Structure P
Amino acid sequence: MAAKTATKKSDTAAPKTLKDAAATGAVRLLRQRKNGTLRSLPYLAPGSDQRTQAEAVAARRAKGETVGAIATDLNLSIATVRRMITNLLVAQQIEKGDSADRYTPGETKAVLSVVGEDAA
């Protein structure tokens, strides 16, 4: 009878940057509220449908349209339109590397901001 040899499962290396971790879904992006609870934030990957929609909303906002007018036109709530713009800004900040210090390779959660935190 042949001896069984243990086969080591190939460990997939943890993404080294927050951008890579967010793009692969290896990390959960969070914002900490003032009361200490956490709010999950989506990562809008470049080229995704959500990203394209958020970019279109942001472009309309940049042209001077109000959030209310955009929401009415798209049949969305004002809060949803604001959230789309915020999520796009979060994705752009991650891609620029602004939140790189908030992630350590191997972690599954990254708190990107804390409401009320001083921006020193």
Structure Q
Amino acid sequence: MPIPSELNSLIERLNQELDIIEREATEGLNLARVSMERFPNNFMLVQLFAFLNTSMFFVEASRRRIEISVEYLSASDVITAERIQEIGEDLAIELGQVLETKISVSRIKARLENLQ
């Protein structure tokens, strides 16, 4: 079954936001490594580094959940409007979590940039 355009738009937005998180988290990890070399016993830097690593794991897990939803929709010959609605709601919840993570990662990256 073709994926409804509304869900396609939501999936595209999710993927764009996840790409941003991945890029920002990678940059943040590089900044954190430099700062941790200068201040190896700084617990706050270790926490920020751990959060950014967790964010990278979150990105991969989110991509997998999106992939599973797309595979489910694509593999089904007949799918009910209720099931489409349910998948849409799941993806919308995922978007909320992605946006929260993006904000946190951006803030952490900015903090690390200020340390340089």
Quick check: -12500 is what I get for helix-only ellipticity at 222 nm (-39500 (n - 2.57) for each DSSP H run of 4 or more, over all residues; to 500), calculated from one of P, Q. Which structure matches?
P
Looking at structures P, Q, which one was log10 I(q)/I(0) by the Debye sum over Cα atoms at q = 0.09, 0.11, 0.19 Å⁻¹ calculated from, given that it came out as -0.32, -0.45, -0.90?
Q
Say we calculate mean count of other Cβ atoms within 10 Å over residues 38-45 for every structure; which of P, Q gives the highest result?
P
If distance in nm of label points 7 Å out along Cα→Cβ at positions 30 and 94 is calculated for P, Q, the one returning 2.8 is structure Q
Value 37, calculated as relative contact order in percent (Cα under 8 Å, 6 or more apart), assigned to which of P, Q
P
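Any read-out appearing in this document is the output of simple, stated calculations on the displayed coordinates, not a laboratory observation. Every value quoted in this text rests on a predicted model; they were computed, and no experiment measured them. Cβ atoms are built from the backbone, for glycine too; each structure is taken alone.
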